[in-house]
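Quick heads-up: structures coming right below.
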Structure P
């Protein structure tokens, strides 16, 4: 298996840095099989006690983004 292109790795690191996810938050985000932004949205929703609505929204957005592929 070939390693990922260096520009793809750099973009991934930039995104995780922008999400402040190069720490324990990133470990939680990695547990979700979703885009990192959607995963962070779900993890952050716990703080505001609104997980149900956010999980539904993330599910809809993930379907839309996969359909666009």
Structure Q
């Protein structure tokens, strides 16, 4: 299970690299999954940030939803 402390350094770097993409995270419940949201106007930039994030934690993301 991913914890916010573990992803924080990666998210901080992504925020600098993708300053036009809003990146936020929260837990659904205390022991529930960590939800990471990436929101932006440029779909390719959002997808790029998502790819870098999931690539940093290979196999730990169980679902990625995207909508144009």
Structure R
């Protein structure tokens, strides 16, 4: 998890509609999957580039309302 101040610019600031009460987050590099229990409905999502890396190959997902 990045330290405060290491988040780079937001590349997505929007809303994801969650219908089932579960949000699936996966990593295509190592095929890991995490299910997060969330309230059904609209969920604000911010996606940031991790500026702590010289050439970032991943992003940080922020769910500010959880």
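Where does the value 0 come from, among P, Q, R, when helix-only ellipticity at 222 nm (-39500 (n - 2.57) for each DSSP H run of 4 or more, over all residues; to 500) is the thing being computed? Before the final figure, lay out the partial values.
On the way: P: -20500; Q: -13500; R: 0.
The structure behind it is R.
Taking relative contact order in percent (Cα under 8 Å, 6 or more apart) as the criterion, which structure among P, Q, R has the greatest value? Don't skip to the answer; put the middle values down first.
On the way: P: 19; Q: 29; R: 36.
Largest value of relative contact order in percent (Cα under 8 Å, 6 or more apart): R.
Have a look at P, Q, R and say which one yields 11.6, 33 for Rg and Dmax of the Cα atoms in Å, as calculated. Before the final figure, lay out the partial values.
Working: P: 13.5, 42; Q: 11.6, 33; R: 12.8, 37.
Attributed to the structure labelled Q.
Every read-out reported here was derived from the displayed coordinates using simple, explicitly stated rules and does not represent laboratory data. In this text, all values refer to a predicted model and were calculated from it rather than measured experimentally.
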